[in-house]
Structure I
Amino acid sequence: MTDVVEVKERLGVARIAAANVWPWWTEGLWRLSWVVRPGVGTVAVDKHWRCYADPDWTLKQRPEHLAGALAHEVQHLVRGHHRRGIDNIPGDLALNDDPELFRTLPPGCLHPSQYGFPVGLCEEEYAELLRQRQDARGGNHPTGAGEGDGEPQPANTGAGDCGSCADGVPRHWEDDAPKDSDFDSVSEVEEQMIAQRAADQPS
């Protein structure tokens, strides 16, 4: 029970820190609900805006790394990766090419430079570059978390699987979809409004 309370306190502090750095993500950060889930190996978010935090991993993180991780996860949702058919790795590359965000992420997270890709591309462009590279090698397409054939891969579990927020595919450790009446549920319309209000704020 102590770990649960401490983990949620750490997440709350990290949420405030993230909102101070990226105020345009504040509304999205505050819509996250916490689920302490041993064995996840990271903080990851499902497509219903529930943040699953592994207590062992969370309590070992530096505050700025935890704040960066939350900001990263929220952007998967705000940018609609779970609705666009975006896989985890191309989505991560599109988010992590922001130098301010990348500096705050836990060690081992992916960056376009690790693949020799330019920064500033959209998710679909990174996915296409990955497909082209694998087609040239005659291999599979390493676009999902934890896949690849000689390609850079996350250096730790925490950098490897963002949850269904990243691609819409439920993970085995995620809870069932919430009912429409659930207090913490975020509808598609609300999600689009959060994204629009974030886009309208000066960065």
Structure II
Amino acid sequence: MKGRSRARRVGGSRQRSGRKPYPPAILVGTPSFAAVQEYRREAELGRARVGTAPEDRLRWVAEFTRRNLDALRPEERVALGYDLRALIVRGWRYKLRVVGPLPEPELRAIQIELAAGLVLLLKGEPWFPRLPSPHLIRVREDDGSTYQTHLIFEGSEAQAIVGSVAELLVQTSDRLRECAKCKRPFVGREGKVYCSRACSQTVRDQRKRKKQQG
């Protein structure tokens, strides 16, 4: 019917075989072709920046929680929003009201929630992210003779991002560390105790001054 909103898929990747039981991002409305193309282009750039290896993706998350958003240019904050979207894994379905950058209030709220969650985990305390309950769906494969069952979560885009980070932590949290100097989270191999060269150098300088004084 004319004037009725329609749902369109604007993100996600194709499967080599089998039917996709869910479009990851569903837009309510009818965006222009140019807007959809721009969204997809920015999403692809975000995936390239975040990386594909779980450790690289978790490293990006830890660095994101430490960033001063107020010190960034507007276009840098826009890019971070697309980077966050690149973290969303299969199994999430969410609606987009507008094709475009992640709203800045959502960007900031996600940063606060992820930073608080990592701190809790590093302290040995539980983190209870606000996530929706999942449901199961059984779909027929392309050959028509076999089925697959999928665990699906439906919620907001912010929940899809936080939930995907939670799944990432389950996979790679053994690499999550607390910097011995600044106490901020970072990703590193066993034996690494500082998040950056700056923190490491600060500690060396402090030790040097202490030794000289005494």
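All of the numbers you see were taken from the coordinates with simple rules; none came from a lab. Small disclaimer: the values here were computed from a predicted structure and weren't measured.
Tabulated data for the structure shown
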{"item": "Origin of the derived value -0.78, -1.02, -1.30 (log10 I(q)/I(0) by the Debye sum over Cα atoms at q = 0.14, 0.16, 0.18 Å⁻¹; candidates I, II)", "result": "I"}
{"item": "Computed 26 for relative contact order in percent (Cα under 8 Å, 6 or more apart) - originating structure among I, II", "result": "I"}
